[in-house]
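Have a look at these structures, which come just after this line.
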Structure P
Amino acid sequence: MINKKLYLSIYTAAHNNAIDLLHDARILYNAHSYPRAYFLAFTALEEISKSQLAADIFTGLVKADRFWKIFTNHNRKIERVVWATLDANEYPNNIFADTDERIEVNEPEIEKRMNSLYVSIKDKKIVSKPKDNVTEQDAKEMIHTAEVALHQIFLMTEYYGHQIGTKGFMK
């Protein structure tokens, strides 16, 4: 028998952390710190993935043993939120700003996430800094993707009254 209280707690904590991470990403973006903004927005997506997985276990859509195989694996968490990238491209304009600017979103890449925070060395001779690897556009795309993901979750659960987790919008 699963501990439903635990998974509901994980869902709530990870969802709220995603909101906080996205807030901080916006602050960094506005301060022109694009690599760190990208990193935090990407991490917000991972937390959204974790929250939805916990919700899916809480509702019985997914077995609990899957959680422990996924929640620490960056690639698998991002694979679980591919819907967010698709939805972000369906909402190509920033839905939270008074602008008609079109934002086309690329899929999140773990390597870019790592390069957004760490100096890397290629072929033992080329030093690559985070600002060399992540642009303003990259950060904007990732923030937009996380915003749309949280918006979709809000719409499905709060507005339309579906249950928490992916079953409410992954039909």
Structure Q
Amino acid sequence: MKLLPIFLLLILPTVVEAQFDYTTNNSTITIAKYEGVSGLVSIPSIINGLPVIAIGTNAFWGCNLTNIMIPSSVTSIGKWAFANCTNLTSVMFPNSVTSIGEWAFARCERLANVTIPTNSVTTIGDCAFFDCISLANLTIPKNVTFPRGHPFWGCIGLTNFVWEGHAAGK
């Protein structure tokens, strides 16, 4: 009977990794697609001994996620990565993330909590949080730039917006 827990520990990483399609580039992994069904997803930091450094374009598009845990190995979130995940309620970016792509969280209607790290994120793409109507409070670190336009377009519930180091209304 004691072999069963050991067996489960040995196969668990394989089961978790099987939920993701991914690409390998320069000895790193980019998540290309989520194939699982769970609403609570924890992206692994390592797959096949290689670090997961990016979440690719459309990787979780339209998935029935409620919460996502992004590992500290990830540095970029691709375009449309979590778009149309209408049940997603919160996301916490690790201090490793430097960029959030265009439309990355577009139409995540229940997304209410977003924590953007103070020291790492430097770029938030156009319409990254488009129509996140439940998003109410957001603090943006002072070093963040918005290369194109309006990352929070349609966030009609946004009542408390702080861009550190910038005067109100600018």
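Coordinate-derived values only; no laboratory data. All values reported here derive from a predicted model rather than from experimental measurement.
Descriptive notes on the structure:
- Source structure (of P, Q) for Cα Rg over 2.2 N^0.38 Å, for residues 82-129 alone, computed value 1.64: P
- Source structure of the calculated read-out (helix-only ellipticity at 222 nm (-39500 (n - 2.57) for each DSSP H run of 4 or more, over all residues; to 500), -3000) within P, Q: Q.
- Among P, Q, structure where Rg and Dmax of the Cα atoms in Å, for residues 66-161 alone as derived comes to 11.7, 32: Q
- Winner on relative contact order in percent (Cα under 8 Å, 6 or more apart) once structures P, Q are ranked, highest first: P
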